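None of the figures in this text is laboratory data; all of them are computed from the coordinates on show. The model shown is predicted, which means the values in this text are computed figures rather than measured ones. Cβ atoms are built from the backbone, for glycine too; each structure is taken alone.
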Structure 1
Amino acid sequence: MARQSSAERQPRDEVELFEKLVSVNRVAKVVRGGRRFAFAAIIVVGDGKGRVGFATGKAREVPEAVTKATTKAKRNMLRVYLREGRTLHHDVTGCYGAGSVVLRSAPAGTGIIAGGPMRAIFEALGIQDIVAKSIGSTNPHNMIRATLNALQNLCAPKVVAQKRGKRIGEIIGRRDGE
């Protein structure tokens, strides 16, 4: 039996992934005879249905850096459970380094009220209604990691109901009464 490569073993992605270029940074290295330029790209990848990932790629040319970051981001994807496929189940905060973010669920029709790298994450994730605030560092790396930290801290009502020994209706029923 012939051995399969890792690319052949993995099933093909039937879902189309959206790529968002968050930032490109040019770095100069001074060498004898002048400067050598390199580029670092930050990419956010998502399927629009609750999966998102991000990565950075570094190369001598921008397209190479983008492709490196894209392949890394596809490998490191996070699953987020959304309410009605459009917003978060509850409000949450996330921190990374000197940056912290506050994510709040919003009623239908609100849209994405967020800036910079957070907007790219929410668009790739498929969130349609959310209010987000960045506090502290505006560095794109810190903002993205703080946002993903907050999304990892989200709990679906099913998980909360199992932990508390209740039915899902009892957990969700409180939300509608507010």
Structure 2
Amino acid sequence: MLAAQARDMASYNRWMNQRLYEACARLADGDRKKDCGAFFRSVHGTLNHLLLGDKIWLGRFLGNPVRVRSLDEELHAGFDALRSDRIDTDDAIVRWASSLTDSALMGTLRYTSVVSPAPRKYEMWLAVAHFFNHQTHHRGQVTTLLSQFGQDIGVTDLIWLPEVVERNAS
């Protein structure tokens, strides 16, 4: 059951990022990079942090830690490069989630924190839940910023994920 949920969340992540980036592509670069007072300042800064966070967590899950200087380290100055990396990372997340088992999710994740370089240990299921929750949290921030620019990405509910709709159609 836990592995199936992770697979759905990985698909949801990819679906929402596709829709989010479509809306962001309609903005001028200056608007995407405008400091709007968000935690990561701008649409671009928040998209960048979201991608960086996903790379950090995916690296932990795969046993291949990603080294960064800070949680707002810019991965790509250009939108097209950021979007391309997002697509590749989402594909990697889907592949990783497809390999998960309920048994693996009952294990333990050990890693060294970026925020404070100390060893950490969590139940794998909790770390995976945090990973997907972090994505949803920051996408919500981006949708708020987009609405300030007159952009609406439409429905964002998990139950409208096309695979979920198809699976539950009567």
Structure 3
Amino acid sequence: METFKQAVILIGHGGLPSDIPREIVEDFMKIHKHRLRTGTHITSKEMELDSVIRNWERTPESDPYKFGLESLATHLAPRLDGYILKTAYNEFCYPSIEQAADELAEENVSEVILITTMITPGGSHSEREIPEEVEALRLKYPKINFQYAWPYNLDIFSKLLSEHITNFKNTVSI
């Protein structure tokens, strides 16, 4: 009997580790920006540099963002009863969204909800790049139901922020 497995991919932006050699980042950015400007296909050199950057060994000191997203995932996981939770990064960090989806496909998930920490409207990552990746995943894994939980309800988000401000004011001594 086949079981119905659900998963969530929590997507963060991703950051560069502070100890990565500047030349690697500069070479990658030069090639990447040229491709975006000219609309050409990704080259093997760009893929190689992307892999080097994404797989660079990280510590809480060299990449506090990665460890911050993983901490958020640790707090989120108990609230997602019945879901497998994975973290992924839009850029610069392992795993990519596709790599996280590949891992979930190996676990025979039936449904994947993708959610990003990039909350405000207007960002190219959340409004263009992630939806493009979701479409590619739907083609790659047609038996998995991929859903992108976007856009956010700004009334709910503004309520969270206002409650945080109130709680912050109540805990800070003046």
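Out of 1, 2, 3, which structure matches -20000 when helix-only ellipticity at 222 nm (-39500 (n - 2.57) for each DSSP H run of 4 or more, over all residues; to 500) is calculated? Derived from 2, not from the others.
Comparing Rg/Rh (Cα atoms, Kirkwood Rh), for residues 69-140 alone across structures 1, 2, 3, which is largest?
The maximum falls on structure 2.
When distance in nm of label points 7 Å out along Cα→Cβ at positions 93 and 109 is computed for each of 1, 2, 3, which one produces 3.1? Computed on structure 1.
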